[in-house]
Structure P
Amino acid sequence: MTIPGKILVLGIGNIFWADEGFGVRCVEEMHRRYEMPDNVELMDGGTQGLYLVQHVQEAERPLVFDAVDYGLTPGSLIEVHDDEVPKFTGAKKMSLHQTGFQEVLSAADLLGDYPDALMLIGVQAAELENWGGSLTAIVKARIDPAIAAAVRQLRGWGVEVRERSTPLPPEQGLLVNDLDIATYESQPGA
């Protein structure tokens, strides 16, 4: 099996808007628990939209975590691959970042740097109106299965993913300044 070039594991969403933060929380937890080889970048894409184009252009294989709204049972986990990803992210817009990510893929295509392979791991959001709130319990419970799906896909792409013997502490996490999930949820009103 040929090991791919650069891989981007991207979490998109808004951590301040309830289940909308699912993607970022997945990549945050994956970083805590797994070591990746140098060709794999884990990134909090937040709500950056078109600012992510250069990162997608540089990656041969992006893997994206995101919250979705398709009227499914809250907490339903979906996996979408390759050419279906832009259709899926644009069919029903839940927030501005989804439109932005579809545009990111279109821009990468127009610039001649469309990914060789692409995967979206999404969860059906339960709550999107709780500004300042964290993930709902049903969506938070889907982080582990989403990460397991990502690890399977990365290994299928030939990536050597290793579980850390001890998860990283918050101060070594992907998110800093009290934005990691444990610190954020310990704040009043979260």
Structure Q
Amino acid sequence: MARPERPPGTELRVGRLTKAHGLKGALKIDLYTDDPAKRFTPGATFALQVPEASPWHGQRLELVELKWFNGAAVGFFAGVADRTAAESLVKAVLWVEVAADEPQEDDAWYYHQLVGLRVLRDGVELGRVVRVDELPAQDLLAVETASGEVLVPFVKAIVTAVDLEAGTVTVDPPGGLFEEPSD
């Protein structure tokens, strides 16, 4: 799927439309945000990631209403008036632009901010973060090292500091995580 032309700025993937819901154009949404009340407010607009052949390519969707049905988020969007229109949007990915001055929580980072950071232990570079895996227990930082990929639990006991300005993640890993344990 090609991403449409986007204005400059940081963009976040906040959801994916999974299936039509009912006959009035509603769509179930897999949410990729921990703050749906902030991102999915009436009037919010989303850039769409859809195949180039889609009639929705290059379009934006405006949220009219977000409801919850049996614990699932269901969105109603302007211009999506019936089930047929909703079905044409299934699998579309929703993106929002984040204002540069948007306040950020302490000790909270977007995944895209962590990818590429150098991973240090006692000032020595061990590798670089290549992705963040989101799991139920905790997130894992996938760190590419000279000897292969290492999955580091993203918990305060192991990841002791993240410094975006310096481009580093400082770790205090248990023995054997980055090297073979000694006998």
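For the read-out relative contact order in percent (Cα under 8 Å, 6 or more apart), a value of 18 was computed from one structure; give its label from P, Q. Mind dumping the intermediate values first?
Numbers: P: 31; Q: 18.
Source structure: Q.
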Review point. Who wins on mean count of other Cβ atoms within 10 Å over residues 29-36 among P, Q, i.e. which is largest?
Key: P
Review point. Given that helix-only ellipticity at 222 nm (-39500 (n - 2.57) for each DSSP H run of 4 or more, over all residues; to 500), derived from a single structure, equals -9500, which label among P, Q identifies that structure?
Key: P
Check your understanding: If log10 I(q)/I(0) by the Debye sum over Cα atoms at q = 0.09, 0.11, 0.13 Å⁻¹ comes out at -0.44, -0.61, -0.78 when worked out from the coordinates, which of P, Q was used?
Key -> Q
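Bear in mind these aren't lab numbers, they're just calculated from the coordinates by the rules spelled out. Just so you know, these numbers come straight off a predicted model, no measurement behind them. Cβ atoms are built from the backbone, for glycine too; each structure is taken alone.
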